[in-house]
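What follows is a set of structures for review.
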Structure P
């Protein structure tokens, strides 16, 4: 997978799918990488041009090396779209990626066809800030291994580690490969954000997607965005926690595909010919 430098930072990304198809951009959660979207590449890249970056300080993308805001993550995504010649995109962001989605929807709406907010929120409660700061302090002192399993157990539905050991191991690998300071830089940006007072100004097709058993960002919390964003629709992925696109990828993909099909033509194939159709 290639790298490209924008905004002074070397960014790692993955881009697959037909060159003339509508673009679907996927942005990952804090502490993980674009590899967490593997099931979505498998499902969507035949009909959409699927783009996923590693956000600052995650995976193959360099750390910022200085404090930044969530708005800077959005600016990185816009700069990447520019560099890749992508004018507009559907956008689905999970957790940290969804936070960047708020900034994109509010400040760069002309670059989006739609936005899907996945297990995310526009401002973090103080109790969550305190808990994450404490976890970061432990990781700075003892390394990411000291907190990785506790964080995954909070994010994933009960029993996932036993039911899906290979998937759990892959998420654990991703988390341990994210530098602690990259995680901490993202955390500082999250603590400082506040988009909730502006969500009524979002003027795009919006899908809100929650995990049934998510305790980090509950369905009740996500419903505030369904109710506060004009025209927003909400779906809850059964049997999933904070990472429904991994835990229950089939159900998540069906929800997202259904929403995208209402908005944009997709690429299909008939008798060896590539044709556009509305699904």
Structure Q
């Protein structure tokens, strides 16, 4: 008897642990996938498993056939179908980005933080170009035009690059993008406008932290659940995708510490986070 009880406890513990692991996967599934699972379950319960569920309800809860049909199958099928329906309504009216991005007028693919290392974002169909804004001449711009790195530009310079590892992300312009069908005139205009808007938000933010925002790149696309809707920023902003210099010393605090073998990459990334108020740093 004791062995049987222990086996039941172990089985229950195993089921609980498996449920906790499954919950992690479930929590990061796009809402469309979760809704599809609900609707499929409702379809199975209303069809091939209907009589099995009714019979189980009658046996386990002393229901008659009418009570079982109403209390088990009908209610659960309605529950799954209506929840999927209301889920769609909620996602149709909620903002596409976090409050910070929305407050700055920058639509993003961000949905919510999962933990300190992971976030949930909307699935995207990306436009194959990078948008780069330069406040200071550095990197490829300095090499391309033979200009000394560190030249402060009188106004931000905007550049497009075609995303292709095989071609080393070549510089391109509006005409290339239109002619090759990578983006429409409207999308080109939106990418430029949003990228400059981001510069207007981040440049003073970093300046207040004693950091100069030298340049950065952003990528855009359309959410897969709204392919004809407004363009959305589908990128993160980290020292891996920009150049950040200490405003007083000019010390590099970004990806160039790795590229140029300057060392202390993690230490400088953490210092950037600490200065701008990243929690836990």
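Tabulated data
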read-out: Of the structures P, Q, the one that 23.3 was derived from, the read-out being Kirkwood radius over Cα pairs in Å; value: Q
read-out: For Rg and Dmax of the Cα atoms in Å, for residues 167-246 alone computed as 15.2, 40, the structure of P, Q it came from; value: P
read-out: Distance in nm of label points 7 Å out along Cα→Cβ at positions 7 and 215 - structure with the largest value, from P, Q; value: Q
read-out: Read-out P(r) over Cα pairs in 10 Å bins from 0, in percent, for residues 47-150 alone, computed value 11, 20, 17, 18, 15, 8, 5, 5, 1, structure in P, Q; value: Q
read-out: For Kirkwood radius over Cα pairs in Å, for residues 87-198 alone computed as 16.7, the structure of P, Q it came from; value: Q
read-out: Which entry (P, Q) yields the derived value -12500 for helix-only ellipticity at 222 nm (-39500 (n - 2.57) for each DSSP H run of 4 or more, over all residues; to 500); value: P
read-out: For 20 (relative contact order in percent (Cα under 8 Å, 6 or more apart), calculated) the corresponding structure among P, Q; value: P
read-out: Which of P, Q leads on FRET efficiency 1/(1 + (r/R0)^6) of positions 63 and 183 (r between Cβ atoms, R0 = 30 Å, to 0.05), largest value; value: P
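A short reminder: the numbers here are calculations on the coordinates, not readings from a lab. Just so we're clear, the structure is a prediction, and the values are computed from it rather than from any experiment. Cβ atoms are built from the backbone, for glycine too; each structure is taken alone.
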